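Okay, got some structures for you below.
Just so it is clear, none of the values below were taken in a lab; they were calculated from the coordinates. Not measured: the values here are computed from a predicted model. Cβ atoms are built from the backbone, for glycine too; each structure is taken alone.
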Structure I
Amino acid sequence: MILDILEYPDSRLRKIAAPVAVVTADIRRLVRDMAQTMYAAPGIGLAATQVNVHKRIIVIDVSPTHDDLKVFINPELVFAEGESGYEEGCLSVPGYYDKVRRAGRITVRAQDERGEPFELTTDGMLAVCVQHEMDHLVGKVFVDYLSPLKRARLAAKARKKQRIAV
């Protein structure tokens, strides 16, 4: 099922996601729906917060063929080093891209869609995407890294778009 993606500056994007206590059939269904939504958007990452479900779940697929889905339940960053400056976009901020400084290499600990714990050390686009999606789980949107002027312009543009849609 394709889920609705919240768009900046929707205040629900600022909610802190709660940990998933147990990976149930409902959680697995949510993961499938999130993946389907991400692929349909199209995007390379999606946090549950973006679909107005405030649980610590993210799905990511940075593969060019879109056949390497990674699921992170209750992700936590356990190591970060270096620096990378990829241009980022966000399904919650459609049509806008900007460079954001993030760690270049990370290790993340999480559970997969079966509830099995794992640890992943990565760099490049996957590292950037994990950090970007994890930000959503704590109520942070990538535009928070931008200058106040750029944020104000984006917020005004988003409000205008909402008025036109009504």
Structure II
Amino acid sequence: MALLDILHYPDPRLYNKAKAVERIDEKLRTLIDDMFETMYAAPGIGLAAVQVNLPLRVITIDVSEERSDPLCLVNPEILARRGTVELEEGCLSVPGVYEMVPRSEWIRVKALNREGDAFEVEANDLLAVCIQHEMDHLEGKLFVDYLSQLKRQRIRKKATKLNKQATL
């Protein structure tokens, strides 16, 4: 397994829309394993392939405290949603920034697992928010896009400065 480089906001590649995975093979399973390793090392609870500069509809998630409940969603699609919840969100691509974002409280999602088998999952609260957050990445959207223009400008300025310092 290998650690992948995570793109940081405002990198324009974060706004690429992901393409559907057409074939689940050993190469894709290796990517999924690498995404989990990268997510855990970051540390984070979710990672979309777009964030590691691979515009594929692949998400890895683990909201358990023990990192013992990994969930992989390939070509995820929300089938149903209800309710509204606001939880403070952060993002591995926007380090150090946490903001409240409105999301559906409960969702039902269909996807493929790492073996290519179709399944459905019902999620609420943190897991539902995490899935929606990561699915936004697949559409080329970041959680900061839900914020006011003023907040986005401040975050962009701070992120650009941090990115420049990191490359020195």
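Just a few scattered comments:
- Top of I, II by distance in nm of label points 7 Å out along Cα→Cβ at positions 9 and 81, largest first: I
- Of structures I, II, the largest value of distance in nm of label points 7 Å out along Cα→Cβ at positions 73 and 89 belongs to I.
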